[in-house]
Structure P
Amino acid sequence: MLIDRRAGETQVTDEGIELRAASRISDKLGDKGHVNVTSYNRLVLLTGEVPNAAAKDDAEAAVKLVANVKSISNELAIGESSAFSARSNDAYITSKVKARFLDYKRFNANHVKVVTEAGVVFLMGLVTLNESNSAVEIARTTGGVKKVVRLFEIITPEAAMAADGKTPAAPAP
């Protein structure tokens, strides 16, 4: 069973944000650039490439018009659109990071969203500080990773247990 710490309504909201933001960016930029939109708990991550600073600003401005967006992390690079081989390598790096999360078993890998762009790994999720530190260390030491960017929302261990549907252990008598 996959466990996502976001409420079901928030998951649906994130999907809607991604679709509406991508549509608005496409309307604004057309085929000038390659922009990926990822929303996790209403935090929007923009990755990819655009031709200039104005296009980068336009993409962010388009996302600001989308309802329910809490914040935006604009990580768009200015330059030529990446080649298919570079995008394939990024997908491979994402797969390696996720596989290592599973191998190390330090936390539930489903709690961390991994996005890779040009070898830079972005980590999103509702996690405890310990889970965040473990995820960053595992990602950082994965082959091909140039840099790791934390975009986590840190929650308490108690909030994590509640989101996971678990109850804390009773104190000893």
Structure Q
Amino acid sequence: MVLCDMNPVKLPKMTKKEIADLIKGQMICRIAFKGEKAPYIAPFQYALIDGKLYFHFTKYGRKIDLIKKGEPVCVEIEKTTPDMSEYAFVSLIGNLKIVEDPEERAKAIKKLAEEGKRRLSKNFLAAHGFNAEDGWDSLSPEKPLIIVKLETVTDVVGLKSPKPPNKSKTEN
């Protein structure tokens, strides 16, 4: 099989509005970090506030050490149908910064908790380092939670599934 002779189908690019709508409509993403020996990718809940993405980082694991190095990350957000007949994804390249401002931090924590309470199982709290029994109120600005935001976005790519071919009446 000769791969260079293939004519790949290119996915259509998303418009800026489609990208914004996808980011607004989802709440789970993946962040790819430049690891020591290999890339490292992890899922995160995010909050969108004033056009910025905010994340809660637990105090354990390698993620904090990786962002302190200041290397760019790739944040990927997607939306799919169960059978993958329709899909779209956005990749954002930028840098993560720990939020130091108490008001900005509190706003992000409250939004993460509100969205989680409204749309996610309590079981997902384990991803935040909490027990399901603790409930979404355990995500509280009074706790020493690490909140990080995506800054200095240098590249955004949004691609989507091609439109399905129109079926003629005889094909049904």
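Name the one structure among P, Q that Rg/Rh (Cα atoms, Kirkwood Rh) of 1.01 was derived from.
P
Taking distance in nm of label points 7 Å out along Cα→Cβ at positions 16 and 48 from the coordinates of each of P, Q, which one would give 1.5?
Computing distance in nm of label points 7 Å out along Cα→Cβ at positions 16 and 48 on every structure in P, Q gives 1.5 only for Q.
Given a value of 3.2 for distance in nm of label points 7 Å out along Cα→Cβ at positions 8 and 72, point me to the structure among P, Q it was derived from.
P
With helix-only ellipticity at 222 nm (-39500 (n - 2.57) for each DSSP H run of 4 or more, over all residues; to 500) coming out at -14000, pick the structure among P, Q it was computed from.
So the calculation was done on P.
Ranked by relative contact order in percent (Cα under 8 Å, 6 or more apart), which of P, Q sits at the highest value?
Once relative contact order in percent (Cα under 8 Å, 6 or more apart) is worked out for each structure, Q has the highest.
Any read-out appearing in this document is the output of simple, stated calculations on the displayed coordinates, not a laboratory observation. Everything quoted here is computed from the prediction, not taken from an experiment. Cβ atoms are built from the backbone, for glycine too; each structure is taken alone.
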